[in-house]
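Every number in this text was worked out from the coordinates using simple rules, so none of it is lab data. The structure displayed is predicted, hence computed values, not measured ones. Cβ atoms are built from the backbone, for glycine too; each structure is taken alone.
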Structure P
Amino acid sequence: MPSFDKQEIIEWIKEWGTSFIIAIALAMFIRTFIVELYMVEGPSMTPTLINGERLVVNKFIYRFQKPVKGEVVIFRYPKDPSRDFIKRVIATEGDTIEIRDGRVYVNGQQLSEGYIREKTRGSYPLSTVPEGTVFVMGDNRNNSEDSRFADVGFVPLHLFKGKAILVFWPVGNFKMLH
């Protein structure tokens with residue numbers, strides 16, 4: 001059996017301790033500024049995202065660009081910033097938005113939305129998205145609390161946490177989000 005002197009054990013502990021601290025600091029940096037894992041809660045994004053799925057979210061992207069129409073995004077709920085919402089960007093600042101006859105219109109053009117299963121119930125009056133905000137909706141339009149409701153409304157850009165880029169769990173549901 002090999003014997004170790006006290007100095008070798010101290011050096012070994014220092015090396016492993018330093019490596020451990022660096023690994024923790026790097027993981028915290030990545031989680032804070034680059035990517036984060038999220039779990040889908042609720043049915044508002046069905047069929048694109050299913051309750052319980054796990055996502056990888058790019059937190060870095062919105063430091064350099066604004067959200068783009070069609071992106072699936074995570075943002076802090078305006079009425080309770082401790083909660084996160086997952087929705088799709090439908091219109092961005094300066095766009096007009098209207099919902100009538102079960103269809104969504106952006107800048108007067110009907111959206112082609114292959115990701116929804118049924119027509120949107122209700123209506124939303126012709127409105128212009130204010131500067132510094134976006135209009136978001138869930139893909140399960142008839143079961144989604146989104147920009148159509150006063151407690152969400154036009155979402156300020158400073159509440160955005162990131163862009164959902166892929167589903168990684170359960171493994172059978174693995175997919176990139178566009």
Structure Q
Amino acid sequence: MDGYKRLKRELVAKGTVIDYYKDTMQIPNGNVAKWDLIDHKGAAAVVAVRGDGKLLMVRQYRNALERETLEIPAGGLNGREEPTDCAARRELEEETGYTCESLELLNSIYTTVAFCNEKIDIYVARGLKPGKQHLDEDEYLNVETYTPEELKRMIFDCKIQDSKTICGILTYLARYGGEHV
């Protein structure tokens with residue numbers, strides 16, 4: 001956008017999942033401002049549809065919220081170069097134990113545009129085949145199944161609050177009406 005110019009970017013902290021930067025920006029009126037930037041390598045998520053139309057969900061503890069959440073399977077890319085469809089297949093199998101015959105991109109979201117560049121590509125997975133979970137050693141989650149209508153109700157009742165999950169489920173319902181064919 002015209003009138004914005006980055007004068008400086010300083011790495012404040014390097015993390016396991018994100019890096020935190022302080023940007024010095026010149027804004028259109030000529031003033032200089034300090035802006036925070038959380039740099040994230042990206043992620044992929046999956047709306048996994050079983051043959052009976054039920055969706056696979058994972059329930060897990062989230063430290064930032066200090067509680068468990070119900071989410072679609074998802075995870076970070078192993079590197080910026082990793083294709084998101086590969087990450088989606090990997091995360092589906094790691095978290096749920098299922099593999100899939102097909103993946104289709106449903107949506108791409110930026111989770112917090114004011115200060116973070118995290119992008120999540122959300123896929124729909126069909127032709128699911130059960131297998132074995134491959135959880136990370138610090139990962140504890142339960143796999144649960146719900147109808148699309150049950151999940152929509154939970155979203156509207158504010159029981160599901162995770163943005164990628166809300167976006168994935170509602171996009172799936174808008175595009176396919178909950179059909180599982």
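Things worth noting here:
- Which of P, Q yields 3.1 [distance in nm of label points 7 Å out along Cα→Cβ at positions 68 and 100, calculated]: P
- Origin of the derived value 19.0 (mean count of other Cβ atoms within 10 Å over residues 140-147; candidates P, Q): P
- Taking FRET efficiency 1/(1 + (r/R0)^6) of positions 28 and 116 (r between Cβ atoms, R0 = 41 Å, to 0.05) as the measure, the highest value among P, Q is held by Q.
- Winner on distance in nm of label points 7 Å out along Cα→Cβ at positions 108 and 132 once structures P, Q are ranked, highest first: Q
- Source structure (of P, Q) for Rg and Dmax of the Cα atoms in Å, computed value 18.4, 59: Q
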